[in-house]
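What follows are several structures.
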Structure P
Amino acid sequence: MIRVHHLEKSRSHRVLWLLEILALDYEIVTYARDNDTQLAPQALKEIHPLGKSPVVTDGDITIAESGAIVDYLLMRYGQGQTEPSPDNSAAWVNERYWRHYAEGSLMPLLVMRLVFSQLPKQSPLLIKPIAKGINATVNERFLAPQLAEHLSMIEAHLEPRGQFSSTWPSGADVQMSFPLQALALSDSLRDYPAISRYVARIEADSAWQRVVERAGPMTLPGI
């Protein structure tokens, strides 16, 4: 039995989406975040030393990191149904690019934005104004321009295609789903209609709807 160790308000939903796409049987083991620290509980460290989510166990195999999980599930169970053939090198490289871009380039910006946005909330009262200024400066001078550059690239790719690969939904679409849905939830896609349509397409997908029925809607810790 495949088990998804699912931390609330985390990146697990896209792994569940892939399992539904592949029509695989699986079990969800849900963990609640600590109310004070918002970190995973100690119980998750018993599955993987870092205590991060998602983690998937498949028999005696334990796989952490979303990209590695997607790679594993598609390699073992995908039967080529959701990814271009390696014989089509251009399509294959494009799909692999977006699959790894999601965590390698886009998510660090969102995590930085989250971390800096928490500074004023977590700072002592006397230095809250300083923390607010740091957050505003970093966002204005670095994060917002960088994110706009990335979103413009994504918008240009999606506008004529509606998806990230020649197949739908591919491993690249699974990986890209979380950051783009997170941005939609934080109302950051007003100027990006193609990305907004893409997020709506995910949420209309029958496999995604089964995930929501089973695990509830995707929520965020504050991105």
Structure Q
Amino acid sequence: MAREGLARMLSDYPAINVVGKAADAHEAKVLIEATKPDVLFLDIHMPGKTGLELLEELDELPKIIFTTAYSEYAIKSFEYPTIDYLLKPISQERLAVAVNKLLSDDTLTQQVQPPARKLELNSKIFIKDGEACHLVALNDIYYIESCKNYVRAFFANKKAFVRKNMTQIEEVLPSEIFFRASRQGIINLNHIQNIEASVGDGYEVTLTNGVVAEVSRRNAARLKEMLSF
């Protein structure tokens, strides 16, 4: 009843198209991977697994509006790309506030902008991290790590924050060399030193300077294909 009620309320907003509804975390994961939604309206207490446990299983996170009866998870929720946190019962007025936040969110606006130019492997990029400035050959970057609304690039014996999210970074990188290993990281295939199987049918990849990156089960087969004859 709560799901159907929320769907009816969202039908008042032409910019929002409900692409699926799920009763538990398992159904939700299947739907999310199939439809790749921009936004997830997510309860926390569900049958089987919690909403937070579901998020940890996803390689790509959409924007999230939590819809729950439990206020104690509010702080924890903002470790994810959370737009708002709605407490049940959800009123039309409070939902309107959340939808307005959603529709004005910069990262969603960027999705309708023209795609950024692709970088070449021999490109050099300028990174300004605080007071430090770096001019880095793209192929010298061996790992890129997600840090909420930022990423952190690892190169030589240095690392620097970049004010972009993983999706923005992935769009401009040459995909034949930079591989999205998981929700948390992108690896440079030229810097792989060792690959080992890990728990859950994924891989642990050791990169230049000893950084160990996880390759999720979902992406492991694609990595094997890219590195095989």
Structure R
Amino acid sequence: MVLETRIRCRLTGLRLKGHEGLAPREEGPSSLRLICKATVQHASRRLGGAEAERGWPPTTSESKTKRRVDDPSVFLDYNGTREIVWRAFGRLPGLRDIDLAHANWHEFTTSTITSKILQVVRDNHDKGRCGGHYRFVVDLDVEVALVFSEPKALLRYCSEEVMQTLEDSATGEPCGICLDGLASCNRTPPLNLPCGHAFHSNCIAKWFFKGTACPLCRHDLRGLVAAPWATGPC
């Protein structure tokens, strides 16, 4: 993906509201309340493998969400508890526009919250303190980095704007990087750069992370794509 999402989350507190960690004391609906302090940063990864650079200034917001749980026994089940936690995350206003896919979590996942909730509930259950409600309050610090990948964006740009079909390309020519034929059935389809030189798409994709120009004619490829938050040429 052109825009990479990296999420780091730190659990700063987990408590039972009104119980001080003890057993439930009254009947009623259980709940999970998330209080999230989220910081979102924007950056760009340059052609040639340069370090990611900051774009817009970081933004910090605090948001809350509360999810009602009518059957407190669900907190005794790992998968059931984890589902509640994930659904609560999805309702946090501060993370509404963030891709929360599992692959984007670089540090901490909801499994930590789930495990701690299970520990509290099972401890109460084992001591015969069950049948009431659990009102969990969870405090979190979340850091989100949205990194615009210029190499991947340039690959997409070439695919959509200047790629030619096999019939229109000089398919008898070799790839300028691996030297295999462009029409080889064991390789990815050819992709033409704006300068007209063709390469296998997987070969030139790797090159974009190493260089900033066509590997044959040195035509400068910078400035063709830019992050939404860029204020000048890439």
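Each reported figure results from applying straightforward, stated rules to the coordinates on display, with no laboratory input. The shown structure was predicted, so the numbers you read here are calculated from the model rather than taken from an experiment. Cβ atoms are built from the backbone, for glycine too; each structure is taken alone.
Identify the structure, out of P, Q, R, from whose coordinates Rg/Rh (Cα atoms, Kirkwood Rh) was calculated to give 1.20.
Going label by label, the one that fits is R.
Of the structures labelled P, Q, R, which one yields 12.5 when mean count of other Cβ atoms within 10 Å over residues 9-16 is computed from its coordinates?
On the way: P: 23.4; Q: 12.5; R: 15.0.
The correct label is Q.
With relative contact order in percent (Cα under 8 Å, 6 or more apart) derived from the coordinates and found to be 11, which of P, Q, R does the value describe?
For relative contact order in percent (Cα under 8 Å, 6 or more apart), the value 11 is produced by structure Q.
If helix-only ellipticity at 222 nm (-39500 (n - 2.57) for each DSSP H run of 4 or more, over all residues; to 500) is computed to be -6000, which of P, Q, R is the source?
Details: P: -15500; Q: -8000; R: -6000.
Only one of P, Q, R returns -6000 for helix-only ellipticity at 222 nm (-39500 (n - 2.57) for each DSSP H run of 4 or more, over all residues; to 500), namely R.
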